[in-house]
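These are the structures, in structure tokens.
Values in this text are rule-based calculations from the coordinates and carry no lab data. These figures come from a predicted structure and were not determined experimentally. Cβ atoms are built from the backbone, for glycine too; each structure is taken alone.
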Structure I
């Protein structure tokens, strides 16, 4: 059976799409996984997540023979420091997300990841000095209206949503600046190594106050706690595999799968309250995302046409 010249590219894109769906799908159902870790609190869960991630990454480095690559990255002081900053940002993100999952704020966490693309655009303006297109400005203005509507509805500032959006947006910015120097396994290893002393300190504080739950609840609970390392690393590896095979525009569209799943879990599985005003706020956010997506697709098409003409 013969194949057309375009078939390898189609297969590559198809595999990339599968990896992306798997990665964002796993991120989308994480709230349910973290609920299984009760009665452990957010601080204990995050601390074990950091330490078991280091262990799992060490196993992966041994299997893939990546220790030489890791040592080469560690020799680059600037890159290592950047990954330390990334580790601090992801530590904040994990703490806020797990707190949201355990305290009945999964819908607000979903809002944070829906808002993340807008934050990324703003970081491009204020940090990278990028110029915005008209539709991007429109998306930001619509998002600002959504934040006001949701703040009035919640009766308080939606700090969980904005903390998640800002911490993950800045994490993405740091990772972008590191660029192609760092592979997924080495990057996560160095990030979690940086924050391991903080994680150990967190466990000492929890152990001396509330008491650690690992090993005291059930075999399933202990296994699930140990599995936080795998749950952390596997979606990142799937995402890295997708990013190598898919255009950034397509990958950006798939990213909405995670907050959509989190939103559905929060509303229909966990039964979180969604009064009409909150629906209105989410509808405005979704409108902003539609505007941003249209702009992204138009810009991508224009870029391809320009490349063809220059070729």
Structure II
């Protein structure tokens, strides 16, 4: 008689709550590999969020701008539209307008936008910065104060500004902090340790371990996430037992395969379909390797990934 072998792990991923009230979400909590329902507790269902930005999405492809044409000049209306029409688990507001290389909007102006969005929606909010470490430190310090009580996820604290972002977000105020590293298990581990040494509990940290669009080099993203999960579960490495969020849309909608026009490369087919396919392929890979939350941009990607997750966990 065949007896199925069960792989038991000593470690467990922390459970982290984002948001408040009935729509609050929990991520993590598993003690086995993604979707391995036959081996153990897979924890909370992976959550899928949608990206909006605080300024008109000038660099987005026309098909996406057409979807949001009636609301994308107003981030509050955009957020409400996405929540009501597509029902994501959370919304990720990317404060692109704060970028010093772009509109360079003031910290005060961007903070007000984020607060207005947080108060207009019921689902949890994640707020992403500009990638400029100095500006983001000031931005998240202000956001943490003004959004106190909303339990938002601040994306992200990096090595250059984690002291300000993590201290303001999770020590001075009650938020969750995203620890962002660049596709390297040692860097992810080191940043989690540094944030923990500030006094921030590991249970208040979500890791963004990096991503790239599916294609050349993508296997390194997958192998890094696999190594992180195996160390967290198999070696009970508590410094790596944080849930993982992956802002897939940030990477997939900027590569040539997604933005090349049909006029310039007609042989590649529909620009919109290419972007959706790339977003789905990238998201599927990181989900299967340990990501607990995704940020997507196209509604069809959201629908497809939601169906996939439901099917795998049915």
If FRET efficiency 1/(1 + (r/R0)^6) of positions 20 and 260 (r between Cβ atoms, R0 = 30 Å, to 0.05) is calculated from each of I, II, which structure is the one that comes out at 0.10?
II
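For mean count of other Cβ atoms within 10 Å over residues 172-179, which structure out of I, II has the highest calculated value?
Numbers: I: 15.6; II: 23.4.
Going through I, II one by one, mean count of other Cβ atoms within 10 Å over residues 172-179 peaks for structure II.
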Of structures I, II, which gives 31, 17, 6 when semi-axes √(5λ) of the Cα gyration tensor in Å, for residues 212-267 alone is computed from the coordinates?
I
Among I, II, considering only volume of the Cα convex hull per residue in Å³, which has the greatest calculated value?
I
A value of 35 was derived for percent of Cα pairs over 25 Å apart, for residues 156-275 alone; which structure in I, II was it taken from?
II
Which one of I, II has helix-only ellipticity at 222 nm (-39500 (n - 2.57) for each DSSP H run of 4 or more, over all residues; to 500), as calculated from the coordinates, equal to -12000?
II
20 is what came out when relative contact order in percent (Cα under 8 Å, 6 or more apart) was calculated for one structure; which of I, II is it?
II
